Structure 1
Amino acid sequence: MSEKVTISHYEFLQKFPDETTARTYLEARRWPTGPICPHCNKGERVQVRKVVGYFRCLACKEDFTVRTGTIFERSHIPLNKWLMAMYLIATARKGISSMQLSKELGITQKSAWFMLQRIREACGKDPIGGGMLSGFVEADETYLGGREANKHANKHSGIHGGPGAKHGVFGMRERGGMTRAVVVDQDTSGARLRHELRVNVEAGSTICTDDARAYNRLPGFTHMSVNHSAKVYVDGMASTNGIESVWAVLKRGYYGIYHQFTIKHMQRYVDEFTYRLNEGNCKIHTMDRIDSLIAKTNGVRITYKALIAE
């Protein structure tokens, strides 16, 4: 029998019943050999303060906690609730809404939304040892947004034909490896897609795409394609079924959980989904998934003012 890789809500709550257990766990993950000052990156002269959880660096005279320099900084929400939010993001295949999270944690919807956006900001941090995609890489684009015909008259964009006012997302998935996705909005031209391939995929790799004209010229790569317009979906090693399965999950979350992504925040939502496919894969033990997300929180911070700015 295979080893159990999941932890139930009840088991997770038992592991972190209060702020103290959560803080101790985060300190052990961030500083496995002892606290290191996030201001000067030195740990030789760190002093434990009288207030539990606080430290002082005698080298730079700055106080700090495990929250300093992370997505948790200046948050009044207890750390065990932060860990529960991370657990829900890592285990909810289609995501969790801010309204649902607010009910789960007993906080306001506004606070839950801010929490989720900060966690998504961490999800977008490059995975440790991720590197470039290589080997057989499937590439495809998709569009998110409502149909023009279904919108109220005052919300029509005036864009007709093609994807209309929908926002494009370009994805790349290495077979047996990592997934990358970037919001390209209305720019799904050949030049833009070739640029994304160059910065994400090793030269000489084999790119598998559909028969879209944007992929006609892919210098530096071996190109294989399938003719979807002729209802051909697998041709030998050529297939885009892997990346299209990514879009299937993304759209289930879009339509079923979130209902819409504004273009301003769309990359964060996309990063959340790609995190779950990569370090947050359900084949990985739940606590390993949580640990990978905790590792991403260091050095990542976004303020509420920056989130709501026009």
Structure 2
Amino acid sequence: MFPRPIEQASPFARNAYKIALPIVLILWLLPLIGVAVTSVRPSSDLAQGNYFGMPSYLALDNYAAVFRNSPIAGYILNSFKVTIPTVIGCLVLSCMTGFALAVYKFRSNLLIFFLFVAGNFVPFQILMVPVRDLTLDLGMYNTTMGLALFHIAFQTGFCTLFMRNFIKSLPFELIEAARVEGVNELRIFWYIVLPLMRPAIAALSVLIFTFIWNDYFWATVLTTGAATQPVTAGLYALNGQWVAAWHLVSAGSIIAAMPPVIMFFLMQRHFIAGLTLGAVK
């Protein structure tokens, strides 16, 4: 079912792996390197057709020009207005639903769990028109709150799957011992289960933060103006009316990519622990 470790492969396969791995890694990094180099390339180089050569000088002022010549600060603020409530909402709902589905045995438990999971198998393009119409009917179209509520509804299914499986792996004897001592269910959840879920909460918060921050499709479907658009949709506004300012777009892209990267490195230890906990006995 699982592939053999490369150490157990033939000498030819091991040598081919050692050669192919750096080549594939370089090919994967080329677009990112291209964006990083373009972000410090002066506009004169682009005007002269120097797209792939070395910059004539490092135009670090491009990063300041992005903030001077575009409303990118507002776009970044909008992204935080959408992403942070979404992460908090998904974690709160998924912790409670995951606890209920993992701990309590009741009729239709599995059916309800499948309903949560089933939403992840629906192609999100199909939902474009009905979701847009729904936000219009509710008066939430072109608002950060409407975009955040949609993300909470759409991501809670995956989060519930993650949390339910994580809680299932916890020792059930801890809950039984607390019940024998007369501890009510709310206190069991708050004082016993929730502290043990910290690695899963950290891992899930990084995943959801990255998913929502990098979302482009729903940002363009449910928002239209600079007052509400997240940074992923607002990067297009960095182009001029007649000239494509790719150096500014690249600098803006690097700036927009920083928050998820910073959050990952801050939460790296908890993120890896949350993903690997329960992987081995």
Structure 3
Amino acid sequence: MTTPNGLLLIDKPQGLTSHDVVARVRRALKERKVGHAGTLDPMATGLLVVAVGPATRLLRFAQGQDKVYTGTVRLGIATDSLDADGAVLDTQPVPTITSSEADAAAASLTGPIEQVPPMVSALKVNGKRLHELAREGIEVERAPRAITITDFSVSPTDDPAVWDFEVHCSVGTYVRVLLADWAARLGTIGHLTALRRVSSGDHHVADALSIEQLQERCEADERVLAPALSFVDHLTTVTASPEDLVRLRRGQLLMFVATETTSEVAVVDGAGILAGIVHRRGDGWQPDLVFPEEQPC
């Protein structure tokens, strides 16, 4: 019996945690070794990149990729979580905002910036998660983190207090903090009412399965996993000789020629199946990750 191994894209529905999705994938595939990259809050929907089997060792490649989100923000109301799941903390009048003013505020938050993580988050301080402290009414200092906002666009709706947005951002960005900061620059407060992740790196939600579709395909014994190589398709790929594959699986230095300046290379066998990840070491390549010789499609 072969072990499931590869990449799975799931369109997470609203109301489920990322952990809930992983649990459902485990049941559908009958595989315990399942992980995900980039947690989505229960209120959020959209792309969740999931790894199954040995491919879970490749999650670091997906976690570090840029993300694109769309959503809506409501001005004039602030919540403790900065989204619609939180308790209302304050209400304020919404000033008249022109599109040019809204665009200028968004542009001021584009590029390399620093962002203070929210209290309602999974970050840990002294071994305790911030959201646990927040439930106890405790607020602690949070060090700002460097992030990059590649693109941030906003557009009005029929309701002057509600704006649509799209954000292309680096890993570690809290979109709800970004929109709260945007509201503050417009002289008001605000919170997210909808958030959807549409892409992560080269992976897009249009290619994702709903949980129901996953269950249906598994029951029909249809293929649902993309090859593990999909996690590292941005890396240079080298096809190893049979001799090099033996050396790779022994953890020995490989001496193939690669003219690229990259520090990491994906090694595949003659069938194009990922065999390992190696990094440059002197004139050779040292194995970092090594995968089983036989992998399912």
**OP:** Kindly point out which one of 1, 2, 3 the value 1.15 was derived from, the read-out being Rg/Rh (Cα atoms, Kirkwood Rh), for residues 115-202 alone.
**Re:** 2
Original post:
Which one of 1, 2, 3 has helix-only ellipticity at 222 nm (-39500 (n - 2.57) for each DSSP H run of 4 or more, over all residues; to 500), as calculated from the coordinates, equal to -21500?
Top reply: 2
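The numbers here are math on the coordinates, done by the rules we state, and not lab data. These figures come from a predicted structure and were not determined experimentally.
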